[in-house]
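So, here come the structures, one by one.
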Structure I
Amino acid sequence: MFKTRLLSGIVLVAVALLTIISGGYVLFFTLLGISLIGMQELYKAMGIHEDRTGLLEIVGYLGAVLYYISLLLGFESYGLMAVLVSLILVMFVYVFTYPKYHANQVMAAFFGVVYVAVMLSFILMTRNLPDGKFIVWLIFLCSWGCDTCAYCVGMLIGKHKMAPVLSPKKSVEGGVGGVVGAALLGVIYAVATQGPMVEYAVICGIGAAATGGKIAEYALICAVGALISMVGDLAASAIKRNQGIKDYGKLIPGHGGILDRFDSVIFTAPVIYYLAKIILGI
């Protein structure tokens, strides 16, 4: 099991490196594909996807595609409009096929668009920021770094339960260790990339708004991102417990489904995007 999990993790990291470094349409279509798969996993868990794909599910996927098209046209101008169109389409199916779908299914269909597609799209938007080729990695440092640090600290000194009913194995000490560990990773990353970021800014002729000298800012961003990532992790666990499932899927051997691996990233991505704009002044 450990070997399978390790190999899957290596492949996952390799794919992340390839797509995020490439950026552009490679990252765009990768995130769109991941979003659609993640939405299908959520729809299965919520009882929307059954033996065959229904109209409500199709409209949910259509909403995600329309939203991603809006990113190409300009998120600030068309992003909210695409989300509202998705809601209208879902409600259109609800009222004109009534009583085929229950209100809970309809709300879950729209929730899937926002929770999966919209939230994950902030990886792409962070990558497209000035110096985004460096800043985007903070998303993964916060989420996966916090998870690793929290696990290690929790195993060593964890005593007080963070969420006794929802996730008995998570401890307060582990949570603090995860936040501190993520902040330290942010410091290390800021120091390691200071030279390349300044050089990149000079070559591209842009200001060094997010470049060298931002060690404290990176630490703060990673600490806040880590705190939010734990909420994302626990939220995914709560949904699975409510629906009586262990994993969202089996796509990634040893890890489960897309949502099992990206549960914390879903929450961290938009947080890092906005913190980068506010704290780094991008």
Structure II
Amino acid sequence: MTIVVPDNYHARRTLEENHITCIKQEQALRQDIRPIRIGILTTEEQSMVEQINLYRPLGMSIIQSLPVMIDAIHSRDEEIYDLLRADNLDGLVIVGSGLLEPSKDFRQKLDRKIIELRGTLPIMGLGYGALWMTELCGVGYQALEVSKIGVWEVTNQASDHPVSGESDDLFCCPQVRKLAPLNDLLEEKAAEGKFRILCRSQGEPLIWDTDNGQWLMHLGNPEYTSSQMLRFTCHQDQFVGPEKFDPDWPLNNWKTHRNDFFTHWLKHCYNHMNSISQTG
């Protein structure tokens, strides 16, 4: 959350250099304190359990958020387009397990709308959502020979990032997918400055961003519970994993990362909303 300091506070610059957001009292009095509206765009059928998995970390933050479910599978096109407006949302999450790839019709009707939102509000992609966003930025994806289902260690290499930088230097995160980005091309684009690789798992990119953090892509599935991971590992015949996840002792060792990641992304949305309201 933002720290309010006196106009002449002597250590304001020091706070900002340590990535602590602070504002003057005059700005605080003008702030918009309404709940921030977070769109949740699903690329597949979602159960109530899966919705709760997203609501839980959103509710961990002291910043009030109002989830706006966008069911692109059953809603009419005009309803989707009306919800996917920059003046209707303060942030957008695109979710998908990575085991199911949406239909071509689904993608075509939404690609242009997502591109229109680029630069207008923070957007975060989880799982397949990350692959979709990355493809819209010019880097495609491919099928894995064997599905990847399990929990792996992740190395955080961007301690200064406003969202991922608050995660531990080494943490665990679930991955459930049969698709992978074209990593060589992603690395090449990152070297050119078009992406920033924030976190890696087994040496490969897991979390990256572009547009100064406005587009944030997380290839993992931090929102999943241990019971979901147990179900995935039991129902798939062949897969790579589970590494840091023992189906005989299904402990959740990624909850802290999930909470930190969502909390600081909401803060990022909140700060963006306030910057818009103060310049508007």
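No lab work stands behind these numbers, since they all come straight from the coordinates. Remember, predicted model here, so these are calculated numbers, not experimental data. Cβ atoms are built from the backbone, for glycine too; each structure is taken alone.
Things worth noting here:
- With helix-only ellipticity at 222 nm (-39500 (n - 2.57) for each DSSP H run of 4 or more, over all residues; to 500) derived as -24500, matching label from I, II: I
- Origin of the derived value 3.7 (mean projected area of the Cα convex hull in nm², for residues 89-136 alone; candidates I, II): I
- With FRET efficiency 1/(1 + (r/R0)^6) of positions 17 and 249 (r between Cβ atoms, R0 = 41 Å, to 0.05) derived as 0.95, matching label from I, II: I
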